Structure P
Amino acid sequence: MAFVLDNSVSMAWCFEDEGTAYTDRVLDHLDETYAIVPALWLLEASNALLTATKRGRISAPKARALLDGLLDLPIRLGTAMAVRDTARVLALAQDCQLSSYDAAYVDMAMRSGLALATQDQAMARAARHLGLAVFGES
């Protein structure tokens, strides 16, 4: 079954020292299905790779290659959030003590009815609190 993919998981695929058994399971699951992400994910992934380049962790060509690898995975943009939905995401962020960015992923899981794959404990707690599934949990 498809799932909502948080950038905390996808970045772990780019940096070996950030990978876990959980992130490996999520990646393996993409052999069978696809993930959906908010459009924000594209900028978050790109910015994380840019930051890693600026810090000397990876080269610019390596950053581009990693981004290309991510874009080759079965990851789809989910249904766009309408401008009027911003208030709902703000309220969700406030209620769950999340950033608006993180709340956008939780909101996508709510709107799609799909599990959320995240390494972010606050996002996972928020999802559980809202009765949403977290990838890998029964």
Structure Q
Amino acid sequence: MKRNTRGFTLVEILIVVIILGILAAIVIPQFTNASNDARNNSVSSTLQTARSQLELFKIQHADTPPTITGMWAIMTGKSNTTDTQTPVATGVFGPYLQQPPVNPANGQSAVGAAAAAGVGWVYTVSGNTCTISAVDTTGTTLLTY
């Protein structure tokens, strides 16, 4: 009787499936961490851009930061050396940003004075000092970068 030796045995297939399962158990958590790391790096990069443009605004406006009311309109519009509260049509400075940045952590672009639901960025002004921070996915905690 002639034996057919061209196929795989059940034991060989089970060994391959077990090896693939072990590899998947090792690799999948790495992708989860990579996704979180990418989001954190994106938030950090967006914050760095916003902070540098705020500093440029302050330099061009006698060390005066933009007001929180209408901040993104001010940063995406033109301005002159004397007006730091409203965008002007024929200003000599700006725009500093093409559009209001979206927070990669929670998908919001709104600016608030404190962390809250629906707020992507927390912007505070105290005298000539201003700070901008990102809000986490729950809208309750500031992300520090």
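No lab work stands behind these numbers, since they all come straight from the coordinates. Quantities reported herein were computed from a predicted structural model and do not represent experimental measurements. Cβ atoms are built from the backbone, for glycine too; each structure is taken alone.
Of structures P, Q, which gives 4.7 when mean projected area of the Cα convex hull in nm², for residues 52-123 alone is computed from the coordinates? Among P, Q, the structure yielding 4.7 for mean projected area of the Cα convex hull in nm², for residues 52-123 alone is Q.
A value of -17000 was derived for helix-only ellipticity at 222 nm (-39500 (n - 2.57) for each DSSP H run of 4 or more, over all residues; to 500); which structure in P, Q was it taken from? Source structure: P. Calculated for structures P, Q, percent of Cα pairs over 18 Å apart is largest in Q. Given structures P, Q, which gives the highest value for relative contact order in percent (Cα under 8 Å, 6 or more apart)? Greatest value across P, Q: structure P. Which structure, out of P, Q, was semi-axes √(5λ) of the Cα gyration tensor in Å, for residues 20-67 alone derived from, given a value of 44, 6, 4? Only one of P, Q returns 44, 6, 4 for semi-axes √(5λ) of the Cα gyration tensor in Å, for residues 20-67 alone, namely Q. Name the one structure among P, Q that distance in nm of label points 7 Å out along Cα→Cβ at positions 76 and 100 of 0.7 was derived from. Label of the source structure: Q.
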